[in-house]
Structures are given as structure tokens and as C-alpha cells.
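Below you'll find a set of structures to go through.
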Structure 1
Amino acid sequence: MRDAHPLPVPFQYTPFRVRDALARDIPAGRLRRRDLESPVHGVRARAGSTVSRIDAIAVVLRPDQHFSHTSAASIWGAPLPSAARNGPVHVTSASDNAMRRTGVVGHRSASTDVRLHCGKRVSAPAQMWFECASLLELADLVVIGDHLVGRSGLATIDELAEAIRPGARASRTARAALELIRVGAESAMETRVRLAVVDAGFPEPQLNLDVLDGAGVFLGRVDMAWPEYRIALEYDGDHHRERETFHHDQRRRNGFEVNGWLVIHVTAADAARPAVMFERLRQAFALRAGRTRGQSTADRAVRAGLERRT
């Protein structure tokens, strides 16, 4: 079989509509060659290019349509549960003519806040968060909210509150999530661990706290902390297994220990089955019971760290 004749630019490199290729006088037979695949109806892409469904659908969006809900969350880089990442593509139309395609959930909304991001029309971050309230569990919605108001800087808590549409089906879930969203979480697992700890009845921790020793020397930043008890909780992701990170963690741990901090380390396995984590926390609080805030130089150093961050 002869090699297929190269397609003209830009058809060689990006997904394209069949109608656009035909308009450029590319023969219909050429569009059926094995070097091309059809990720969605009416679209072709180079075979083996692993074009995402969102990228393929983007080719056929009308000017009045944009990506919304969990699809917008994916484009904005928000953390999603696997079921949502692998689920259908969500497209909202400003007109009554919603998109009807296999693998697409079409929505209609006349008034939406739409932005351009990564070359795609998408729901604005706060609007996207509220849209997700109709699809996700409460904890998943809090995870997205923490991401938006945290290091990504894509939204504020006030903007999330303003995005809640009174009387909408998802407004109750959104309001419940809003009460749990905190500025400071730096990963989805940190948020999930925090929610589990608070739900188990422990006091709410401070997030990503800078800790100093008695001389004011920086010891490290902890994911979650109860500084009045000098108790910290650290989530260790897979990168902590790397040799350099391991040695750094060991030196850091020594600094905390000699300054009277109890540091509890948890992993994804602990988060999935948190009974042991809860018991270690219970033991730590029992050990520190009766202490009052500000009794030691170390406690004053922690407060100084807090003032430095603010």
C-alpha cells in the first residue's frame, strides 16, 4: 500500500473538521486513509496522536457554545476524581440548541461567565465550581474549591459564594462545600486528609504553617498543624520516596523532634483507611493534653512564624 500523501498545514498537526478539509479540496478518500482516525463524528486527527475528546470536540464547537462543568474543571487544571476525568464531555450552549453528540452532555444556559483558556471557551473558574456541584460529591467539590482559592489563585471564596445560584438544584451542596473550603491547602490529598480529620472530631488545623525553633530559625513548613499543642500532620506523596527528598525529610524531622514537635506522617493508604491515622492523632493530643498556648519559647516562635506569613 502506498504511503498516504501528506496533508497540508494545519491539517497535519491538529484535529480538523471533515468539512474544512473538503473545502480545501482534500479528497474524501484521503480522509479515510489509515494514517487518520476519527475521535468524534466529523473530525479527523493523525492516528496515534492521542487527541483528547475535549480537543476533538473543541473543533466542532459553535460560537455560542463552551466547555462547562467537569470538562471546564479539567481545562482549568482542577483536581478531579477519576470517574469525572474519564466521564462525558460537558458543553453548554447559550441558545436553545444544545449539543447532541455521543459522549457529550449538552446543557443550556443563557447567562454564563465564559473565559478563554488554553485556546478554548470555558466556564469561568467560580462558575465552573458551582456547575460541578450538580455532578460531584461534597468532598470532591471542596477539593476543587481549595484548589481555586489556593495556589492557583483562580478564584476567591467571595467569588465562589457569588457564583451560587439561589434556588438551583445544586445550591445546597455548593453552600455546604463553601463552609469547608480553606485557603492554604496545596494538594487534593491534603484537603481530603483535613476533611477526614475534622469529620473525625479533631480540632481544625492550621494549613501550611511556617514553624521556627526557639532562636527563630526556620524549621520547615507543615501541611497541617495545631501549634498550641506542637502537633503537625504531614501528607507524604510518592515524591517523598526519592533519595534526596528522603534525606531532606530526615534532617527536617530531627529539627522538629528536638524542638518538641510531634509530627505524624500519613500516605495515600492512610487516607483511604484512616483508623491508624486517627489513633496516632488521638495519642498525640492525649500526650499534649493540659498544655496552654504560649507556655514555651517554641510556642512563641510558632506565633512569630504566623505573623511573618500574614
Structure 2
Amino acid sequence: MTEHQRFSADRIADQTGRVFVVTGANSGLGLATTRALARRGAHVILAVRDEAKGHRAAEEIAAAQPGAALEVRRLDLADLDSVRAFTDGLRTAHARLDVLVNNAGVMAPPRTLSAQGHELQFACNHLGHFALTGLLLDLLAAGRDPRVVTVTSLRHRKGRLHEDDLTGERRYSPMGFYDRSKFANAVFGTELHRRLARAGSPVRSVLAHPGYSATHLQTGAPVGRVKLVFGRLLLPLAQSAEQGALPQLYAATEPGVTGGQCIGPDGPGQLRGAPRPVRLSAAAGDPATGRRLWELSERLTGVRFAWPAVA
């Protein structure tokens, strides 16, 4: 049996003293990730849009794991003002951050614009995480074995940027814009790795995808045929949230993970199974696409990453 096939939540090394931020930590993959990290002694900051739901999740974890080090903070990734408020509050309480898990997302809602006028899925799934990462990069650089784990999807393979209609004003497809946002996640994580490496930063950028997992993502925001297919018809084929969270837990904690890798399930079609390094689409790794997305994201968020000086 290979190393990755032995990986489980119980195999995670002791994380005592390490500080994690998990976005979307009150449900689905985020909750499973938070629960597993808390069991291994990590201090986990639950970054959630609904604080009441975040506190309920923290109480549930603490009831099963007395003494769990949990902290709930409000973060609406679709609102860049909320992202800045979150990072401002975080740096007043913490001098360093060890791991940022960019997990939260929305899937296939009706066309909706964010507070700053961006299409909701692109705003929440990509732009908010881009801004969050940039604003926390200095805290991460001060961390121990620091990492940014960005969660993408198998559906990134179907996505492209299509900069001529970012808001869906001319034509909006719920799943098409979801695919676009997950493609952006894959491109961002890869381009972030390239830039961190060039800057000589100690921070590693790692990608992960959960395969096909049963979470609120498929049953919450989606409408119409998307909700029927993904939220009902295919749901019996999905693995649990606990299993789906293993790739991002592996990416966040395994010592042998290298920057630029993507971790996903090892089963047929990468739909389920034990976590292992997997390939992204060729389009996601294209450096020119990475530069275009980076420049676009800087313009739309107003966030510029501060890279450490290389001696």
C-alpha cells in the first residue's frame, strides 16, 4: 500500500501550536476539515459568513473534542469590504498564520451580483480568496511550514476566463460561471506558486479538489436542473464530506507536499478515493493565463501582494 493510500484524518500529525484559517468552516468540507484539525490540536479560525452558524459548528466540535482551540470570525468572501475587515481583525489578534484553507464557495445560483458588482460565484469563489490571501501573506510568511491551500474542482477543466462578460450580463449560465470560478481557483493556486517561488517566500501554494462529495454546495444555492442532477439524482454516488475533505487536509498537513501540486482522490475519474497528487488541466497551468488572471484580480480587488525581498 502506498503512502497516500494510508492517509486518513487520524493519521494527521500533531498540529498543536499551529494556527489555521478555514473559510466556509461551518458546513460541508470546511466543517469536516475544521473538525479533523481540531482533533489534532490545531487552533482553527472558522471564517464564516453567518456567525451564528459558525458558533453552532464550534460548539458541536467542542462537545466532541473538549478543549478544542476554536475561534469564530465573520467573513463574507463576496464582499471585499468584509474581507478587509476580517484581515484587519485577524492581525490584531495573531502575529502569524500557519495555514490558510481557501475552501468556501457557492455553486450555480441564479445570476447575482456582489456588493462590488461582480458575478457572485467569481466574487466569492475566486476574488474574495485572492484578496484574502494577499492581505494575509505577511502573517503566513511568519508561520511555521506555511501554506495556502486553494480548493478547486474537477469542473475546472470545463472553465475559461471569458473576460469580455465577467458579470454574465450578456449571457449567464449557472454551471458555466461555476466552472469559470473553479478554473480561476486552479489558475490562481498555480500562479501563486510561481510567484512565491520567484520571491523566495517560505509559503507554499497547494491546490486540492474533493472529487464528488455530498455537501450543502449541491443542495443549497443551485436551482432548476442543476439542483435536480447534482442535489438529488447523482447524490447517492457521492462520497461523504469527511472523505471529500481528505485532499485538502493532506495538502494542508502532509510534510511531503510541494508547492504547485494539486491533491485529489485516486479513484476512477478522480471522483472518490484516497488523496494523491493529480494533474490539473493544461489550460490551468498556462503561465500567460496565470498572468492575465492575476492582473485582472488585482484590478477588481485593489489588492497587491507584498513579496519579500530576495537577497
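Please treat every number below as a calculation from the coordinates, not as lab data. Computed from a predicted model, the values in this text were never measured in an experiment. Cβ atoms are built from the backbone, for glycine too; each structure is taken alone.
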Comparing Kirkwood radius over Cα pairs in Å across structures 1, 2, the largest value goes to 1
Value 3.7, calculated as distance in nm of label points 7 Å out along Cα→Cβ at positions 96 and 160 from one of 1, 2, is from structure 1
Value 10 of relative contact order in percent (Cα under 8 Å, 6 or more apart) was derived from the coordinates of, among 1, 2, structure 1
Highest-scoring structure on FRET efficiency 1/(1 + (r/R0)^6) of positions 8 and 144 (r between Cβ atoms, R0 = 25 Å, to 0.05) (candidates 1, 2) is 2
